[in-house]
Structure 1
Amino acid sequence: MPGLIDCHVHLISLGDGRAGDDLNLLPDEILTLQAAKNAKMHLQSGVTTVRDCGAKNQTTFMLRKSAEMGITVTPKLLLTGRPIAIVGGHLSYFGSPATGPDECRAEVRKLVKEGADFIKVTATGGSTRTSFRHHASFTKEELTAITDEVHKFDKHVVAHCASSEGIENALDAKVDTIVHCMHIERDGTFKYNKELTKRIVDQGVYVNPTLHAIRHQVWHLENLKNTKGLSEKEDIDYQSLIDIYSSHTKLVSRMKDEGVTLVAGSDSAWLNYKMGEFPHELEAMNSIGLSEMEVIKSATLDSARSCQIDAQTGSIEKNKLADIIIIDGDPTKDISAMWKINEVFKDGEIVTGNK
């Protein structure tokens, strides 16, 4: 089958549970080495293309340069470099905060000059401690300046949206892909917005729901509960995450039923979600009602379309690159077969498995 395309990774992350605020304190050299380790791990698990949605400074650009020099082996790398954020906003510590439309346009131009394939923007807060998770970050004017500038260069925009307010702003600004896409009000309550879903469908926007990014946190705390026990705060977090996952999956299932195109992206190796475990996301998508073939398409051709590389990869066709994986099993009948990768070919060259 076609090689997998993980349309949402953070290659520099350690997957050891540390928050991005703390990850950012590590030297760039360490983070680049970690990115190389993660990239190889993902490639050997059958992921032949990754879209990295945010890294510190020049770390992922240096990874690509090392791959081009033959120093390390990686999947195809689609890079944003640094995500664009507001001052103090989610992922602002990676190095590209911007205020006002002019600074937003300038930051886009700077990233494109440095080699960005697309632009990631944090349209709401997130796990960053100084951000406001469910509040919109950029104004509509700022977001529109970013997307307008990006589209001038025939590139695409990926927007982090952890609230309905952020989704609305992102749609007004005409972004191309929304990640997380959580229907949450400013006060943190889930409230499905059917009109926003209709706009997503009408505008042809892709949605990367990152289901297992939440579920893996539930599993991590569940394991701690069964082995060491949870502190009072950890137990509160555990119960909250169970509720969040239940609510988010129900709303994502509704979006799918109403015509939204879901694309597969893991968000690893954020927090405890290690690289090389992309099938967890595929199993989570299957569990909310996508058929096995729909899941496979979400992780291949649809992800390629979201990344604007479907002319080169995402399906096995004449004149496309030979990104192919050999699986011991039939994932069209059982998606868990995606864990059983025998061989991986990137550009027609075997990179792992039995020769």
Structure 2
Amino acid sequence: MRIGIPAEVKSDEFRVGLVPGSVRELAARGHDLIVQSGAGNGIFVDDAAYQKAGARIVSSATEVFREAQMIVKVKEPQPAEWKQLRADQILFTYLHLAPDPEQAIGLLRSGVAAIAYETVTDVNGGLPLLAPMSEVAGRLSIEAAAVALRRPTGGRGVLLGGVPGVRLAKVVVLGGGVVGTQAARMAAGLGADVTIIDKSLQRLRQLDELFKGRVVTLVSTMTTIEQEIVAADVVIGAVLVAGASAPKLVTRAMLKEMKRGAVLVDVAIDQGGCFETSRPTTHAHPTFEVDGIIHYCVANMPGAVPVTSTQALNNATLPFIIKLADKGLAAFDRDPHLAAGLNVNAGRITHPAVAASLGFDGIDGARSFRDAAE
């Protein structure tokens, strides 16, 4: 199969779909790798390294999209990219379609088979291709919060871990999954007062055992969330419903009860955000203020540490890329977990949660959505 790796074009995105080591593995299996010149610059890998691994270098993204049978990326395709996709291609990348009907329309019109990293599953019901970036984003969320809390950046002027004789910063983590666990680990490691809120009592028991009493665990209710964020210096939004839009757990009305200069970090922003007042931001302009509360809503947080993120992502994606390269869409017949990643195919939405979030009751409604798009 001819596999294309274009350079990422989203703002401040330095990751790349495949590292030379992954290219070498695929080339050894007889596949043809096409890499856009400069695609690896963000991770300090030059074209020569890709050539040595067995790739062919082309000068433009246009050539990659024209020649490739499968496109491997990191972030969702931008308008200039989805216009180059076609019905005989596979797209394998993060999509996050639920809050992005414009992209969904673009993919439907193209006819491409679009497979989303974030909805591929594993035997335990986990999301193995989302997990590595969730680990990175969870850890980065605390670093981002620490900076945003500083007074020169508009925050309360609070040190997360405090010092002897001074009260610690209070960090509230909404969601006890991969992001929330990593955020809590970082915050607790810095000495902050950490509370994790989750709706699963079983998960809270696991977290209590993991942290050995270093964090407080609470069952999620509207009352619990309201009470905890009022006292918080930092709130980390770490909720996830696979394929669907994130629930809005913090309303604008709640902001008026919070401490002035407190920080909200919305790691769920790729899925629409879990704070009512969230909107996507960039690494260049990461924060904004609403009612005296600082919001950090960068939509590609792991892109800030692309060397770590790209390698972590490739470690997880490569086995699935090999299956697709070897078998094409026939790989779905033997791997239902990979098949769970298919979001769009032949002009139809194929993932129930994505379909529902885009306004249908189910997959059958996808045809009318496509017709409306046309």
If mean count of other Cβ atoms within 10 Å over residues 83-90 is calculated for 1, 2, the one returning 15.8 is structure 2
From the coordinates of one of 1, 2, mean count of other Cβ atoms within 10 Å over residues 51-58 came out at 17.5; that one is structure 2
Candidates 1, 2; distance in nm of label points 7 Å out along Cα→Cβ at positions 75 and 331 computed = 2.4; producing structure is 2
For distance in nm of label points 7 Å out along Cα→Cβ at positions 43 and 291, structure among 1, 2 ranking highest is 2
Working back from -10500 (helix-only ellipticity at 222 nm (-39500 (n - 2.57) for each DSSP H run of 4 or more, over all residues; to 500), computed), options 1, 2, answer is structure 2
When mean count of other Cβ atoms within 10 Å over residues 187-194 is calculated for structures 1, 2, the one with the largest value is 2
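Supply the structure label, taken from 1, 2, corresponding to FRET efficiency 1/(1 + (r/R0)^6) of positions 67 and 259 (r between Cβ atoms, R0 = 41 Å, to 0.05) with the calculated value 0.15.
Corresponding structure: 2.
Laboratory data are not the source of any read-out in this text; all were calculated from the coordinates shown. Keep in mind the model is a prediction, meaning the values are calculated, not measured. Cβ atoms are built from the backbone, for glycine too; each structure is taken alone.
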